[in-house]
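Got some structures for you, see below.
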Structure P
Amino acid sequence: MNNVFVFFVEPASYTIDLINNVHVPRKIGYAFIQSSSYYKEQKSDSDSLGKMSFLQRINFIVNVFKKKSLIIVNGYNNYVFIFIWMLNLFSKKKKFIGIESDTQLKSDVPLLKSLIKTLFLKTIFKSKYVIGLAGGTKTHFDLFLRYGMKRGNIFLLPMVVNNSFYYRKKKYMINKKFSFLIVSRLIKTKNIEPIIKFFDNHFEKKDALLKIVGDGPLFKRFLEKYQKENIIFYGKLYRDNLIKEYHNSNVFLMPSYKESWGLVINEAMCSGLPVISRKEVGANYDLITNNENGFIANSNEDFFNKMVVLYKNHEMCETMSKKSIDIMKSTWNYNLYADCLDKIYLFSKDK
């Protein structure tokens, strides 16, 4: 696949893992649009447009365009994609451009923004040389379809993590203090404070813990406001320390009402955790089946009720734990990603 090149947005740890396990073995070229990532305090030694001058960036992108037959870009609203699309528009020798996207189709977009987005995407998606690479099989596919891309040009390219890092070596067991875990950036749309308040009111005198991993603008306020023995704020945790908390927990909570995908659900399921997730979360359709490996909650009240259900039903938790691991081992993993990538490459090659 040395005729394929991928522009990733940033060198997040899960992206580095993906590259090492899928792209490098297939000799797929790649570069980062940004030189560092919020999700891990690291920089990449690989090609990064963020380290280049304006002219160097232009030259780099043009050279990739000349040499490669399939160019994949993370997202459609960055200058790299727009520039490559324009190069293709005026080039006699057309290239296939893949848009890798975890964006869901949404109906609650303001009118003006919706009109601009519709015009922009319909213009881009009508090209037979533009391929939609959807992170999930439902709402992510629907986005490409809604804005005019032909079904035959849309492929699954799943949102994945390195599952092997998170698999348990020891059997899932209910802790003496039943542990709910949240791993999230602490911002308003993650909807964490209602969970804290409910837990504080309902579980105050019960053998239960609420563990919150992550930081953000609300971290300091939460830390000062909720000084409780059974509510623990860890701040940012990485790899081994994060995995330890997954393995020392009983249920994973994803209360966000604005979430394109949510890779922490992948991590939690690999760790054998039942998941309670709000209906707005992008990973739900592909990863969570109600009453089998978790619950999809329609509202905060529904979310709270499901927390109580799992707290009271340890046998259900154990069954859901096994199901979560089964899904990640058998289906949603690097093998699926690689298979999908092979299909995309064959499509571009055959055309």
Structure Q
Amino acid sequence: NGYGTIRKLSGRRTRPYAAFVNPRRIVNDENRTSHYHYDLLGTYSSRTLAMEALLDYRRNSYNIAESKLTFSEVYKRWSEMYFSLPKIAENTVHSYQTAYRNSAPLYGMVFREIRKPDMQRILDDGRGRSSAIQLTTLWHQMYIYAREYEIVAKDYTEFLETGHIEVTTPHTHRRLTPDEVKQLFQYAEKGIFPSVYAMLIGTGCRINELLGLKRENVHLDDGYIEIMAAKTKAGVRIVPIHKDVRKFFTAWMEDDSGSTYLIHGNRNNHVSYSNFRDNYLGRCKALLGIDFTPHDCRYTLASLMKECKVDEFARKKILGHAIPSIDVTNAVYTEMPISWFCDEMAKVQFF
């Protein structure tokens, strides 16, 4: 009848029932005999499951060879295609990569056999709304690809429920306590990446400014760095390196790997914030038991500068804050040498 056939395989097996489809009659003219050849659809633990598979194939004809691909194999194919498209933002790529890492329970599952409960369990595992959206967006994109290439016939992401997942409360920036600052400086001694937090406190840089800092803009002998790429005009500036963190900048500069960037990955590549957050920040917070963000380091320096009576003009210029236009003297006419800014930064006492 064209549906295929089910056979029970010999021996002791956990999936003894084999479903076959696409019967084709093979004729041997010499022997005047013929037989049927089938494509193996799969093996199943019961005749009922084998019959359901035959019916599913009949309703939604698909590529049998492709239907055995796992979640990870489909992701690999999809990502190689999608990430090679022009104008794909780096943040978008990292967002999908993060969602894939959070999809670990699905890695070895046959993509075609994944159902709503498999994905819903991951969404309900204590995730915030933004993480849930990140996951469902990735899965939906993978299903679009899988349907186009006849790996599946149905997209189960349309049935996923995210409305009950609460929006995570935004982190309120705060000043780190003296003990927390001390902990971060002690942690900085453990390796080159742990030193980033002390470098943030000792310069007041935004995390993306520090991660985007190029080696050519680090001037150790003169004790300052140049921020050349910033989100505001005032952000492009000279930043003194506090004496307590100079050794950490020196360690990065002595890491002669050939990278353009001061802080770089194993392949000498630029480290994005999402990469840094996912691979280093969480580890630090867990080890030290401190709930903080990189911006809290900047907030802490700003508070210490005020407390240590750093000149207000120097404080704003170092942090990259705009000078109000109403303050004509400072906004237009004031220009001080780099050494003066370094002297002002030296007033800050961390411990």
Hey, FRET efficiency 1/(1 + (r/R0)^6) of positions 53 and 93 (r between Cβ atoms, R0 = 25 Å, to 0.05) derived from one of P, Q reads 0.10; which structure?
Q
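Thinking of P, Q, which structure, once Cα extents along the principal axes in Å is computed, gives back 71, 45, 37? It would help to have the intermediate numbers written out before the result.
Working: P: 71, 45, 37; Q: 102, 44, 42.
Of the structures listed, the value fits P.
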When mean count of other Cβ atoms within 10 Å over residues 5-12 is calculated for each of the structures P, Q, which structure yields the highest value?
P
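We did not get these values from a lab; they are worked out from the coordinates using the rules stated. Since this is a predicted model, take the numbers as computed values, not measurements. Cβ atoms are built from the backbone, for glycine too; each structure is taken alone.
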